[in-house]
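None of the figures in this text is laboratory data; all of them are computed from the coordinates on show. This is a predicted model, so every value here is computed, not measured. Cβ atoms are built from the backbone, for glycine too; each structure is taken alone.
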Structure I
Amino acid sequence: MIQQAMMGIGLTLMLAVSTMAQEQPLASSVISTQQADPLGSWNDGPTKAAILQFVQDVTKEGGPKFVPPEQRIATFDNDGTLWCEQPVVQFEFAIHRIKAMAGDHPEWKELEPYQSVLAGDVQNLVDDLASGGHEFLKVIETSHAGMSVEEFDRHVKEFFATAKHSKFDVAYTQLAYAPMVELLAYLRANGFKTYICSGGGIDFMRVISEETYGIVPENVIGTNGRNEFKQVDGQWQLFKTADHLFFNDKATKPTGIDLHIGRKPILAGGNVRSGGDIGMLTYCHSNTLPSFQLLVNHDDDNREFAYAEKDNASLKAAKAQGWNVVNMKTDWKTMFSND
């Protein structure tokens with residue numbers, strides 16, 4: 001009987017160790033959560049203290065602000081919140097694809113917006129995002145649709161294997177913000193489910209989300225068209241289309257969250273640029289449970305970039321609603337993991 005009991009305990013321990021290993025997708029996550037300071041890439045200050053206090057409050061069983069694990073939902077924008085968005089990485093991929101496809105489309109040399117892309121004059125297309133991004137989206141749709149999901153994944157992987165940032169001369173996936181990757185790991189270690197909720201394409205982000213952030217593909221919410229399941233050359237495959245495009249940005253982010261998760265987040269992170277995250281942070285703030293809103297302010301032109309909105313809409317919303325503002329220059333000890 002004793003021998004059987006010991007065997008049972010041994011099996012239980014083996015299963016527990018195996019489960020823990022499966023739940024830690026990033027080596028850096030394991031390191032950061034084992035450190036005495038779980039947010040070592042953050043400078044000590046009110047923002048870091050507020051994050052630690054919030055997590056402590058919502059995870060303290062029996063406490064007045066305790067939130068059960070199944071309701072600990074955290075959603076984060078991607079571009080400018082989790083990694084560098086100057087330039088927008090998915091647009092860089094779209095430019096890469098347009099140039100690769102141009103040989104089959106000689107008419108693009110005199111047809112906008114492709115003429116601008118081929119000439120390297122794309123700033124007007126990026127600026128167009130503030131007014132709806134119709135020309136920007138046309139480039140995205142042309143470079144993304146009409147291929148199988150598997151083919152698209154292959155193109156994305158090839159892009160990330162070769163493309164480098166023009167300023168930092170490293171792969172784009174190395175430009176994830178170390179403090180935010182650390183925060184994601186810290187939240188997961190405390191029973192949170194972490195999600196990306198971005199205006200970026202859902203299929204594009206899913207290719208790199210797990211390796212870069214430890215966020216599994218099914219926890220990615222983004223802009224998407226209706227994929228079509230059809231048979232081609234005797235094989236059934238999903239094909240990407242631009243039909244029924246859902247643009248997951250600004251006021252539609254809460255819609256995307258509700259559709260994919262079915263729960264309001266108790267923590268949401270976004271950034272200053274276009275006002276695109278005000279809707280998500282407001283939605284989080286409307287939760288009847290304790291909640292926390294984080295707005296990344298790009299004010300460090302030395303280590304990254306400095307930019308703001310012309311009307312300061314995001315910072316004004318943060319001040320009016322009491323959100324926590326992350327000032328890169330003073331709140332982050334480290335910018336990127338390779339610093």
Structure II
Amino acid sequence: MDFSSDNRMGVNPEILEALHAANKGPAGAYGHDDMTRSLDQVVGDFFGTKVSAFPIISGTAANCLPIAASTPPYGGIACSEGAHILRAECGAPEFFTNGSKMLPVAAQSGKMTADALAALLAAYPASNTDTTVPAVLSLTQVTERGTVYTLDEIAALTRLAHERGMTVHMDGARFANALVTLGCTPADMSWRAGVDVLSLGTSKNGTICGEVVVFFNPDRAENFRRYVKRAGHMMAKQRFVSAQVVAHLANDLWRHNARNANAVARRLHDGLARQEQVTILHKVEANIMFVALPAACVQALRAQGFAFHTVGQDAVGQPVVRFVTSFLTTEGDVDHLLAAISKACA
């Protein structure tokens with residue numbers, strides 16, 4: 001029973017069928033194939049606007065390449081103090097930007113507030129030519145704590161960034177899960193809310209490796225292909241990445257997968273909320289949850305073969321664990337975990 005990450009799950013049968021279909025005959029290399037050429041239209045239809053879309057094989061590159069295209073070496077990248085690009089990309093933003101400075105913003109349950117961003121920007125006044133220039137605001141949706149920015153919260157943050165002439169990037173590794181939570185359209189949670197460029201993730205939601213960099217102003221993407229090529233992320237057989245993206249967006253597969261992941265997470269939350277010795281640390285708004293458990297319970301779960309991450313301790317010294325559900329997690333899986341926790345805590 002693996003609750004470590006939705007990255008560890010397998011692949012949707014529909015995605016494998018799409019790869020099989022793409023494996024018929026020759027096709028243009030390095031993105032010059034019909035499937036990749038169709039992405040601007042397919043992704044544009046999904047978002048209800050004209051876009052430039054670039055398939056990328058890793059989430060790290062999908063985040064850092066558009067940030068690099070928007071940030072000079074003397075620029076700054078504002079992000080949540082717990083952001084993945086700050087804590088878990090091994091310095092990739094600084095690497096791809098040739099040394100731009102990361103500017104962490106105070107966050108509450110994973111979400112930065114407009115007041116915190118305003119305070120950060122005030123510390124780097126535009127009038128001072130000797131300071132770092134805040135160039136990019138990067139938001140993570142779903143956040144690293146499993147919470148979800150509302151549309152109003154996104155709009156308030158993007159408004160501040162645009163007033164400073166910054167580009168707004170969204171790390172949408174779990175974009176589909178957030179859409180299901182908010183019940184809004186992809187347009188509402190992206191360009192209509194002020195997002196300029198999105199890293200649209202699909203690998204956590206059923207593909208093998210199908211991240212997409214989406215520019216909502218195609219003029220901004222004029223030289224982006226060169227960034228991708230220079231970084232070594234231009235696959236020769238690009239059609240196999242593009243085919244996954246097309247299949248993921250087709251027939252609401254993205255929604256079906258994310259809806260299941262969110263629903264079983266809610267089931268897990270409701271079950272844990274009834275356990276006296278369990279403390280839920282953040283709102284469970286998508287498919288990630290953080291809970292404090294007695295150390296003996298954690299040991300018992302691991303002994304039974306449950307997989308999950310331990311991410312620290314709470315205020316009284318109990319282990320804090322992270323449970324992540326996926327498109328493949330079943331209600332039975334959740335009930336089995338809940339029964340094991342109940343027994344261990346007893």
Structure III
Amino acid sequence: MVTRRTALATIGAGSLAGIAGCLGGESNTLRFLGFGGNTQESQMEVFQRWADDSEYEIEGTSAGGTTEMISMIQQNPGEFDIVALNDTGMAQGQEEGVLAPIDLDEVPNYTDNIRDGAQDLTFLVEDGETVGLIRENGATGYAYNTELVDRELTSWEDIKADEFEGDLALLDRAVDRFSNCAVAIGADINEAADDEGLLEDVIAEAEAQNANCFSYWSDGATSIQYLRQENATVCEAWGGRVLALQEDGYDHIEYVMPEEGAMAWTDTLAIADGTENRETVHELLNFTYDRENLLDLSDMMNYTIQVEDPPEEMTDLPDYAPVEDLAFRDWSKILPLQDDWSERFQEVKQS
């Protein structure tokens with residue numbers, strides 16, 4: 001596996017744009033852009049299986065978030081072939097025109113092995129064309145240190161207890177925070193997008209949760225660092241990250257899927273606009289969505305993949321849920337409000 005994040009960061013966007021023409025065009029190297037960490041390593045392992053039986057090489061680059069990822073595609077046309085984006089990134093990528101349509105006839109393993117309801121999520125389709133393939137998904141709950149807490153935590157209400165003042169860390173994303181706060185008060189964030197009064201109730205809950213918060217984290221590695229080093233007693237977290245932490249010996253860190261529910265999230269695979277390797281990318285995607293490869297991805301990532309007839313190992317995951325039981329954001333409503341919500345979120349953090 002080749003990772004070029006350091007090189008890209010050192011070169012800078014302007015210089016990289018200058019060399020993109022040399023690297024772009026049809027070639028025997030496919031270039032993958034992802035989020036880094038365990039999910040990228042797991043995806044690259046499956047990609048490499050395909051590469052080992054072909055004349056192609058796979059080159060991986062990671063970005064720090066969706067905004068950086070989309071910017072890298074925009075500034076370096078033709079540099080990337082395939083990209084992993086979360087549901088937010090899929091909506092933004094469509095708006096920015098950085099994604100190319102996917103021909104599902106060329107990816108029969110996807111349509112055969114992924115549940116129908118999961119294939120039809122709104123952020124995967126634009127103007128009747130599929131632009132993203134669902135990969136793993138989960139829910140953003142929270143984790144806590146059972147050695148420092150003498151009771152079981154089960155709800156969003158629990159994290160507002162006075163004992164956690166200065167010991168709580170939360171996710172630094174406005175839409176995600178508001179989504180979890182909506183769940184906490186029994187509301188739907190999509191409805192809050194159309195109801196100013198309901199949105200104010202959501203923001204009031206965000207302020208109440210903020211009262212105990214000493215820090216907001218923007219990447220999953222930081223959340224795990226907070227838990228590992230006991231900077232945080234309670235930390236908003238992803239189930240797969242917590243499972244990996246437990247496997248490293250920190251089994252006193254417990255993941256909680258709050259009884260009120262939690263925000264659903266999804267990562268996807270998409271084709272970057274401008275690639276000259278569309279046919280080959282379709283071959284790689286079809287290989288990835290072979291059932292055995294999907295089950296291996298789920299096992300390596302510790303997250304759900306919405307396969308038909310999931311095995312027990314998957315249904316036992318702490319944040320497992322079939323797609324029909326999850327509430328996803330309607331980005332057609334929320335994306336236009338993102339800037340306004342980001343401003344309100346900054347006010348919450350300062351309250």
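Looking at structures I, II, III, which one was mean count of other Cβ atoms within 10 Å over residues 204-211 calculated from, given that it came out as 20.8? List each step's numbers first, then the result.
Values: I: 20.8; II: 24.1; III: 17.8.
Traced to structure I.
Quick check on the output: 26.2 is mean count of other Cβ atoms within 10 Å over residues 60-67, derived from one of I, II, III. Which one produced it? Spell out each step's value before the answer.
On the way: I: 11.2; II: 26.2; III: 18.6.
This value belongs to structure II.
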